[in-house]
Structure I
Amino acid sequence: MPVTIRPAEPADLEAIIALGREWGYELAPENVRRHSQTDEHRAFAIADVGGEAAGWIEVVLEDEITGPPRGHITALVVGEKFRRQGVGQQLVDFAKQWAAQKGAKTIRVRTRVDRKEAPDFYRAIGFEEAKRQIVFEAKLS
């Protein structure tokens with residue numbers, strides 16, 4: 001199964017939304033349009049298998065006062081029929097390469113605790129648990 005990692009195109013909009021829905025994400029088209037464009041601080045890529053979008057990834061460059069720049073995978077989605085076939089790893093490899101080209105020395109990903117298979121996947125492809133934290137959120141008016 002040859003996989004091509006490529007930039008997102010406007011024609012991918014519905015596939016991006018449908019793949020996100022498989023993971024419980026209700027993605028607004030305007031957000032997908034904005035986030036699926038690669039620029040200096042963000043890359044978005046599609047895993048293409050025979051002309052079909054099999055998955056996608058978004059990676060951003062974080063440059064904070066508390067440390068050196070690092071890559072941050074903000075979303076990784078692989079369609080159910082393409083899982084456990086190396087698609088996710090190829091998308092993560094793309095993200096690592098992009099972040100390294102931007103000067104990052106590390107790349108980070110977060111996963112929800114209810115995603116039972118995700119920690120095993122990330123460990124299997126070379127990630128180590130770095131820390132645990134509590135996330136707080138406040139609504140803005």
Structure II
Amino acid sequence: MVDYIWLKSSFGKLTEGKFVGSLAPTLTKFASNNPYPPVKDFLQNIAIPNSQTFAYLTMWGETFVTVALLVSALFLFFSTKVNKLMLLLLVPALFVGMLLNLVFWLSSGWVSSAADGLNMLMFVVEVVGLFLAVRILVKKPK
């Protein structure tokens with residue numbers, strides 16, 4: 001389900017072609033009454049002046065998360081044994097997804113309870129998935 005949300009989000013950004021040009025006004029709105037002073041400062045002094053760079057990083061980060069989660073999840077689901085290579089693909093995908101969700105929540109969570117709840121739910125699912133994947137990776141063979 002988390003991957004479906006990432007797919008829907010990244011696909012729209014890639015295909016519509018409006019995201020890169022429209023991020024600065026969106027970030028300006030997010031910064032306007034942001035209750036977290038360090039986040040507000042980051043948005044105003046770093047993200048907004050470099051909004052095109054952040055837009056591309058977000059768009060391609062979401063695409064990476066979508067593809068990596070889908071490939072690794074399908075491979076692990078249909079595999080008869082644990083494949084460490086797929087876990088190594090899953091770990092950065094979950095980490096990047098967590099980072100994107102956390103940054104979006106800190107930036108916009110105060111605007112809408114819908115954004116607040118969904119991003120925190122995705123963040124928790126990604127944290128649990130990351131914990132389990134790392135646990136399997138570092139587990140010593142018997």
Structure III
Amino acid sequence: MSKILLIRWYHLEVDGQTCSRCQQTKSTLSRAIEHLAPACRSAGWQISVEDIILSVEQIELSNRVEIAGRPIEDIIDIRIHMNVCDSCSHLTGKKEYCRSVEYQGKMYDDIPYAAFLEAIRKVTSLTTAGPTLFG
């Protein structure tokens with residue numbers, strides 16, 4: 001029997017559109033899951049992704065990712081910052097601030113691929129993830 005690894009991705013959506021940084025995070029998350037899926041299956045894990053659509057009033061949660069019920073910043077060394085998001089500002093019609101991250105000494109508007117690999121690997125206790133972990 002497989003264990004379920006639930007990943008929740010929180011994002012602002014206005015009239016069916018999501019900001020560009022959230023879209024990039026979703027795309028990167030999908031690539032990381034595709035990369036780790038064979039190793040996860042072999043270890044008895046099934047990955048499930050739930051999209052959580054936020055209203056404008058909840059924008060401070062936009063671009064948040066939880067893995068097994070824990071925010072990614074509680075799993076790995078990644079720091080959350082808030083900065084102006086032009087894409088969200090365009091969607092809402094006013095200046096908006098949303099989440100960006102600092103990971104391995106660099107700032108990112110979206111959550112980097114290597115961060116997803118590290119966090120999923122840590123939660124599932126995977127010691128290998130194919131030929132190259134960060135490939």
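Brief remarks on what is shown
- Computed -10000 for helix-only ellipticity at 222 nm (-39500 (n - 2.57) for each DSSP H run of 4 or more, over all residues; to 500) - originating structure among I, II, III: III
- Here relative contact order in percent (Cα under 8 Å, 6 or more apart) was derived from just one of the structures I, II, III, and that gives 30; the source is III.
- If semi-axes √(5λ) of the Cα gyration tensor in Å, for residues 48-119 alone is computed and equals 22, 15, 9, the structure in I, II, III: III
Laboratory data are not the source of any read-out in this text; all were calculated from the coordinates shown. No experiment lies behind these values; they were computed from the predicted model shown.
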